[in-house]
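Each structure below appears as structure tokens.
Each value in this text was obtained by applying a stated rule to the coordinates, not by laboratory testing. As the structure is a computational prediction, the values presented were derived from the model and not from experiment. Cβ atoms are built from the backbone, for glycine too; each structure is taken alone.
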Structure 1
Amino acid sequence: MASIFTRIIQGEIPGRFVWKDEHVVAFLTVRPIRPGHTLVVPRREVDYWIDLEPELANRVLSVSQIVSRAIQNAFAPQKVGLAIVGLEVRHVHLHLVPLQGIADLDFAKADPNPDPKALDAAAEKLRAALRALGRREVA
């Protein structure tokens, strides 16, 4: 059975995409810890990040760096944190979280009911930042 991320990637479930390329996508999570919290996901469904082929792992990390630069520019956090958890969805995904402090990596603080307009605004702000970086992969 396809993961929820595969279903988002295939368009069966809506997603607020900010990046799409041949191998990797990035979209805002529906349970953000902070505005701009983004997931970077390989198109190929792999459960555990240590099972990614090195080339795909490199691509996922490379896209994460690019999107993190855009998050930095768009939301001006102190840092952009990266977490690989994978317990809630069995499809590799990297969380990019704008951080003002270490407590911002507490997933218990994720908003279960974010305002859809706020998510749309954050996605557009991030897309604009990616365009400003000269990226054409912007969704």
Structure 2
Amino acid sequence: MSFVRIWLHCVWGTKRRFPYFTEDIRWTVFNHIKENAKSKGIYIDFINGYNDHVHCILSLKADQTLSKSMQLIKGESSFWINQNVMTKMKFEWADEYYAVSFSESHLQKVRAYIRNQEEHHSRKTWQEECDEFIRKYDFKKSVG
């Protein structure tokens, strides 16, 4: 048996950054994402976000890949949101996502950052946050 713990801070947004997640549905959606991930064997330690995006702490097992986990999380949640008519318009996630690994010693700090999304976005837009992630982690924008 292999023992693996890979911590990832994952962030993804709505298509065209549309603010679908009003306060009345935000936690319903986030809780569903966490529970559905659990049913698929994907461990989400913590989840939160704002009206147009989601942050979560994901821990991958030895046989899991980030791309497959994100595909399962985003695909099912999009289907579920539309099936349950959670939004007035058809819901869609943007194709891209951001993910960075971090050490277990930073777990509490990352949780705190994710926990304070509403306060954080009273000062900074999602676009500013994306630009900051790209600079901080030296991501190169790709065309695709």
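Structure notes:
- Taking volume of the Cα convex hull per residue in Å³ as the criterion, the top structure among 1, 2 is 2, with the largest value.
- Entry that produces -12500 once helix-only ellipticity at 222 nm (-39500 (n - 2.57) for each DSSP H run of 4 or more, over all residues; to 500) is calculated, selected from 1, 2: 2
- Which of 1, 2 leads on distance in nm of label points 7 Å out along Cα→Cβ at positions 53 and 69, largest value: 1
- Distance in nm of label points 7 Å out along Cα→Cβ at positions 101 and 117 - structure with the largest value, from 1, 2: 1
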